[in-house]
Structure 1
Amino acid sequence: MDSDRAHHPTPWRQNETSILDAAGASVATAQHAIDSERIVAAVNAVAGIPTVLLREGIVRKLINKHADSLLAENPELSGLLGPSEIH
């Protein structure tokens, strides 16, 4: 797939299992509403980050680099990620 090609405009939203772009056009359909909710949240969270950087793991690298301060500011994250996943 051509990563330079423009993707559907954000923010995306969900309607049950349907995933819609900012204009209301259908992007995809998930099997379960909980899956479409997660997909929409993830896409909206990384809006503006080039796909090539996402493929290279930039989000994980940033989380790892700032894990201590993220955990200090958000103690509820400590139970979600094990130490091997954030350091």
Structure 2
Amino acid sequence: MAQYRAQINGTRGEASRLGTKASGINARINGWDVGVEVCGCFSEALQRDEFEVYLTHGSNAKGHPHLAGFIALVDGVPVWHPAEAS
């Protein structure tokens, strides 16, 4: 059974994909020099969904993704947890 659903819309219309707790789900949205990647997964330890957000260098691909932070439900509210500065 699906735990995750991703939707995207562009010049060729809308597309969607499903993911399970085991597979998770990933999405990338790129410009030429900047973009984001979102990775959804289920934390077995905390029994919750978590979504990591990465900053990327877009389609140009000069460099590695940088973790910006993650989102998780805390006391019934989605909360942004910024990544620690490196």
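A short reminder: the numbers here are calculations on the coordinates, not readings from a lab. These numbers were taken from a predicted model, which means no experiment stands behind them.
The table for this structure:
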item	result
Comparison of 1, 2 by Rg/Rh (Cα atoms, Kirkwood Rh) - largest value held by	1
Read-out Rg and Dmax of the Cα atoms in Å, for residues 7-46 alone, computed value 8.8, 23, structure in 1, 2	1
Which entry (1, 2) yields the derived value 0 for helix-only ellipticity at 222 nm (-39500 (n - 2.57) for each DSSP H run of 4 or more, over all residues; to 500)	2
